[in-house]
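I've put the structures underneath this note.
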Structure P
Amino acid sequence: MRNDLRVALVTPEAAPLAKSGELAEFCSAIPRYLTSLGMKISLIMPKYSTPQIASLDAAVVFPEIPIPLNGERAKASVLRSEQKGYDIYLIDSPKYFLRENIYGPPTGNYLDNDERFVFFSRAALEFLRLADLSPDVVHCQNWPTALIPVFLHSHYREDPGLGSVASVLTLHNTAYQGEFPAESLALTELNWDFFNPRRLSLNGKINFLQAGAVYADLVNTVSAAYEKELLSKKNSSGLGGVLRKRRKTFTSVSNGIDRETWNPERDPYIVANYGPGRLDGKTKCRRDLISAMGLATPAESPLLAFVSRLSRHKGADILAQSLEEIVHLGAGVIIFGEGEERCQKEFEAAARRFPGRVAFRFETNPVLTHKIMAGADILLIPSLVEPSGLNQFAAFRYGAVPVVRATGGLKEAVRAYNSRTGSGNGFIFRDYSAGALSRSIKQAADCFTGNPAHWRRLMEEGMRLEFSWEDTARGYADLYRKALEFKRGG
């Protein structure tokens with residue numbers, strides 16, 4: 001099998017151009033590491049109206065491409081931006097992508113998301129059909145691109161350029177599946193034979209993610225623990241049956257962390273650099289963060305941070321219910337992120353109720369994210385669902401001890417602290433409840449204030465862990481080769 005595979009990585013988001021979650025970080029890192037293995041990578045995404053995309057040096061390569069959609073022909077143009085080692089191709093359609101958000105405002109999703117991402121998937125394939133890229137593999141991400149394997153199997157089955165292309169679908173998070181009314185099938189130009197529970201339908205609706213899980217040559221997710229959860233009969237995602245039928249072609253490749261971007265020893269965004277064995281700089285970063293956030297957290301009390309999308313899936317609801325008890329411990333709390341309007345209002349009210357104790361920023365800002373990781377003593381990840389948990393990797397790297405719920409990738413990476421021996425690298429709770437979260441935070445706070453030697457060991461244990469994107473890239477390279485073998489009947 002060749003080492004110089006050509007891969008089209010199709011995604012609805014990629015940092016820093018457009019980001020709503022960890023998928024964007026994945027699509028920012030993985031092309032660079034795959035390129036270093038000798039692969040030719042083309043990243044394809046929508047041209048949103050973000051300042052980061054507007055500032056790209058991008059040139060039009062296809063002024064107009066007709067896109068089959070609902071029995072008619074829509075139009076798209078394609079721009080290319082050359083990156084270090086790979087190209088980004090932007091699918092441009094103001095009707096679908098000239099909007100303030102990727103999927104919708106904080107109050108909910110755009111009502112035409114079915115049409116938007118059917119259009120994007122067909123546009124990506126029409127572009128690949130016309131361009132001289134000749135991909136061996138199309139790598140699809142989450143529900144917005146999950147119809148691509150279906151289209152490769154149907155509309156492009158006999159296409160001389162795409163008929164032999166293998167497909168890989170990565171399930172970064174099955175909490176969002178792309179469920180739409182049955183009538184949305186008309187957008188795909190597929191016949192009604194496809195609308196059955198063994199193919200595209202689930203609970204009477206068209207389900208984009210199930211469709212991709214049925215038709216992709218290989219399917220993977222982002223941690224072994226999440227893979228096991230998805231295969232469990234107790235799993236409530238609705239995809240368990242499909243994935244259990246695909247046991248031989250369903251696997252996991254764990255995510256990594258960009259050790260150049262996330263490196264406290266050389267981070268340009270923080271007030272002082274530091275590393276294992278020399279933690280004085282973290283103390284300075286803590287003071288800087290407390291000052292920037294307007295908090296009054298004393299040195300003997302822990303500084304906690306929650307850096308995430310504000311949603312129930314990320315545990316924002318049980319954090320809101322726990323805040324009064326956390327404040328009574330003497331801790332300072334920073335809540336940072338964007339998301340659901342209900343969560344925004346709750347945290348704004350908490351910041352007013354506990355001035356100097358709770359700070360809330362409803363925004364995303366890479367510089368402030370680095371400052372929070374460097375200054376926080378504890379990172380809270382109380383997720384209901386967490387397939388991978390990239391934040392915990394950054395927390396470990398920066399000596400912010402994680403408090404996590406035992407789910408998905410979190411329970412895979414975090415080893416529970418043992419107060420007798422001092423072993424472990426974080427704190428874990430199991431029940432999804434405010435009480436369980438509060439108890440775990442109290443255990444962490446007691447260790448922070450009462451056993452500095454153990455706390456330092458926890459910090460340094462985490463800082464020495466390796467979560468390498470190099471290993472992740474090699475895992476995907478192996479996956480691509482297996483997908484090609486499967487496509488060719490191997």
Structure Q
Amino acid sequence: MPIVGEFMVAATTEPVRLPPGPRTPKLIQTVRFLVQNHAMFDAICRGYGSDVVRVNLPRNNHAVVINDPVLAKELFSTGTELVERPPSGAGSIGEAFGPGSTFSLAGDAHRERRKLLAPPFHGKRMRSYDRIIEEEVRRETACWVEGQEFETLEPMLRITVGVILRAVFGAEGAALEELRETVPAMVTLGSLLVVCPPIVRRDLGPWSPWGRFMKQRRRFDAVIASLIAEARADPAIEERKDVLALLLQARYEDGEPISDEHITDELLTLLGSGHETTASSLAWAVERLSRHPELCKRLADEADAGGSELRQATIWEVQRTRPVLDGTTRRTRTRIRLGEWVLPEGTNIIISIKLAHDSEGDFPDSGSFNPDRYLGTAAKPTAWIPFGGGVNRCVGAAFANLESDVVLRMLLREFRLVPTDAPGEKARWRGVATVPAKGARAVVYRRIDKPPVASDSLSVADHSRT
């Protein structure tokens with residue numbers, strides 16, 4: 001039997017051994033999950049004294065939940081011949097993004113697509129996105145009202161939408177404004193619908209939810225088709241840095257290009273999975289910093305001096321304590337051993353990012369918000385997994401980190417965040433990401449003591465460390 005860490009392909013004669021779990025009906029477990037979310041998984045794990053338990057939820061019939069960071073790492077590093085991301089039709093977000101989305105691909109097709117997507121989101125090429133991020137921050141914050149409480153989530157969403165449309169799509173002019181207006185709502189609606197029963201995902205006309213989504217999707221496809229045509233006609237396409245231009249020029253190992261339909265699906269994937277998660281994390285950063293004024297002062301001083309170490313640590317701690325994705329799922333392709341358990345083919349395995357991030361062994365005093373835990377360390381603990389892991393790790397993780405770093409740097413240098421003693425905002429799921437329930441409300445004043453503009457240069461942070 002080939003062994004991969006804690007995992008192995010079980011012998012065909014070895015009986016299935018499932019972990020313990022509640023025997024309550026699916027409906028009751030579903031209601032409990034809607035109320036408690038991953039706290040339900042934590043309670044079940046504690047109740048059975050196990051880091052691996054079984055639950056029964058919609059689209060995850062008799063799924064296995066793990067909250068052990070070591071097992072999570074082993075699962076992420078296990079080959080796709082053993083486990084894979086659940087396919088479309090099983091509640092995958094790929095149903096909303098389309099068959100050409102990375103979320104809809106598996107095996108060799110997935111591996112080859114990721115190889116083509118990786119270059120634009122790594123190395124020196126990302127530095128070309130700095131100016132776009134800065135311009136979008138200035139565009140959005142120019143109208144912020146001083147001394148008046150407002151929700152910062154929506155502004156963060158507008159910033160990240162603008163950034164990704166310009167950096168990834170190469171959109172400008174009328175196409176940019178059309179996409180700014182239509183895409184965010186379309187992505188949110190689609191991501192909510194894919195977790196609903198299949199009957200809801202039927203086009204029953206413009207007044208049905210799926211019919212409304214498909215109408216929005218057709219508008220999106222038309223705009224992207226025009227952008228593709230413009231890019232192909234651009235004699236300077238080889239000099240362009242946007243991802244659309246790069247995808248049009250990319251070739252698989254056999255020399256074949258990506259089809260226009262798949263490029264369209266992939267662009268929607270990058271937008272849908274990228275803008276809302278980063279914006280939500282930025283909103284959580286504002287929510288956390290407004291309740292930690294001493295840290296906020298240290299961050300402002302660091303930004304004024306051109307540093308970035310504490311800011312990077314703060315980004316990591318926001319992502320640990322307020323992960324915008326609570327968990328991720330894999331499905332067994334064959335019978336495997338998971339620690340002491342033997343799982344049958346077709347078992348969904350839920351890796352609880354939330355519970356892994358609460359690990360006291362990896363994060364002492366895990367309930368506290370303490371960016372200093374990362375200072376002076378060579379690497380983050382294995383349990384830090386906000387972007388997932390393995391072959392399905394978020395391809396845009398470094399881009400998200402760059403965007404968060406630039407946005408926070410500019411906000412710290414331009415504004416003073418008024419401290420609050422209000423309780424921390426609860427989490428609310430809105431389809432793609434988990435966001436502050438009250439929209440990350442804050443009060444700001446423009447700084448009159450900020451350094452001269454001449455010294456306002458982006459500090460060189462090691463964004464590859466994410």
Structure R
Amino acid sequence: MNKYIRNTVLGIFTIYLVSCSDFMDKNPLDQISSETFWQNEKEADMALVGVYSRLLAYPFTHNDCEFDIMAGDVDGNQSHAIVNIARGQIEPTSGGIVSNIYSNCYIGIAACNFFLANVEQTPISMEKLNKYKGEVQFLRALFYSTLADTYGGVPLYTAPVTIDEAKVAKSTKAEVLDQVIDDLDFAIANLPDITFTDGHAVKGSALALKARVLLRMEQWTEAASAANQVMTSPANFSLYNNFRSLFLTTGQSDNPEIIFSTRYLSPDITSNLDVRWNWHGVVNPRQELVNEYEFTDGTPFSTSNPLYDPNNWKLNRDPRMALTIKKFEETVINSSGQEVGFAYNAISGSGYNPVKYGNWDVLPIDYSTLSEQDWILIRYADVLLMYAEAKNEATGPDQSIYDAVNAVRARQGVDMPPLPAGLNQADMRERIRHERRVELALEGLRWSDIRRWGTIDAYINSLVDPGGTPRVFNPAKHYVLPFPQSEIDINPNLLQNPNY
């Protein structure tokens with residue numbers, strides 16, 4: 001989706017793809033007649049924009065941070081559904097994250113299937129046709145991999161279905177992920193090997209998503225290979241030299257680190273990111289996350305260190321901490337060099353609020369504030385860390401793993417010291433996990449990480465929320481979410497996940 005296409009264009013095709021609240025009403029079916037559409041490349045482009053527009057819905061926006069609330073790196077404020085869910089009060093009727101991921105991913109899948117079933121009618125070259133299909137199969141892989149990671153096995157549809165045809169049992173998680181890999185392999189074979197510049201998925205986007213899926217499947221060698229293909233791509237993805245502006249509109253145009261993102265452009269395609277994060281204060285990083293950031297000499301915060309200054313919490317700490325988190329009452333400096341404050345309409349339960357993604361030039365914030373920061377779904381630092389993790393699990397530490405992790409730590413403006421030599425596999429594993437936590441904080445990846453590592457049980461059950469409420473994680477069921485009760489009600493063949 002070209003970032004500069006206006007909402008009026010987005011809406012032309014999207015109106016055919018969205019209707020009621022349950023999946024059975026989300027299939028386009030016969031709203032567009034093949035006799036009146038798909039007649040030229042312009043109409044195919046319009047349809048493609050409609051498919052990409054599905055990224056403007058949860059969970060492919062800043063609401064991804066609800067995963068970090070689930071993971072215990074963040075407290076939620078004014079987000080009562082996610083607060084209760086994060087505390088283990090998860091039911092098929094919970095709504096919020098339980099129903100939104102399912103609903104919106106299947107809207108996206110329906111759009112993909114409708115596009116793929118009809119685009120071949122368009123009189124265009126085979127190369128162009130396969131590129132279109134590659135982009136849409138990449139998006140379908142994104143939707144299905146998100147569903148599989150969230151719910152496990154889910155109903156699998158690869159073509160438009162009628163209401164009755166949609167009433168199928170869920171496929172196994174392995175079957176869903178086999179389809180994801182098939183879609184990604186087609187995308188990899190047919191997408192251009194160029195940088196991500198105009199919102200259209202490229203070969204690197206598909207390779208990076210494949211690395212993420214394979215990593216979650218614990219196919220270490222294959223995951224490392226996919227990540228390495230991104231690292232050695234002629235497209236030349238690289239770490240950006242300004243960690244702060246990587247998450248602001250001013251630094252996101254043609255950024256070599258961004259491999260795939262949800263795109264915005266004010267005033268037509270905007271989000272309420274700044275309203276929710278920096279006025280409503282719904283994202284409150286926890287002290288546990290703050291304590292994860294090392295001192296500038298590379299020693300952990302838990303270690304007694306003369307660099308520690310109890311009167312200056314930011315002094316001598318990994319610079320990414322101050323580029324990610326601020327004290328709730330702390331003022332900031334905007335791009336004009338002016339000191340500006342916040343007029344929050346809520347308090348922070350943890351005493352902290354985000355810096356990452358916050359645009360200080362829009363302060364003071366009210367309901368008219370329009371945010372246009374692209375929400376990054378995959379970036380090069382993540383690819384480096386996925387490579388390091390997969391390679392370490394496959395073979396143990398080698399120089400390529402050190403190089404990947406140290407590159408992330410040595411980013412200009414971060415300049416953290418390299419990892420110590422001589423780490424064994426277990427030590428390197430902990431270093432990589434630390435690096436993922438601090439580098440990718442508030443980006444919606446932590447919940448998936450700690451579930452696949454098997455560390456979520458002990459961590460979540462050790463947490464106490466503001467006000468004294470303990471967090472609860474039940475390993476008998478909470479590794480996946482329940483299917484929304486509304487979907488169970490309309491599909492008698494869909495069996496609820498265990499123990500819900």
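Any read-out appearing in this document is the output of simple, stated calculations on the displayed coordinates, not a laboratory observation. All values derive from a computational prediction rather than experimental measurement. Cβ atoms are built from the backbone, for glycine too; each structure is taken alone.
Some notes on this structure:
- With Cα extents along the principal axes in Å, for residues 49-320 alone derived as 63, 50, 44, matching label from P, Q, R: Q
- Looking at relative contact order in percent (Cα under 8 Å, 6 or more apart) for structures P, Q, R, the greatest value goes to Q.
- Computing mean count of other Cβ atoms within 10 Å over residues 57-64 across structures P, Q, R gives 12.5 for structure P.
- Distance in nm of label points 7 Å out along Cα→Cβ at positions 153 and 425 - structure with the largest value, from P, Q, R: P
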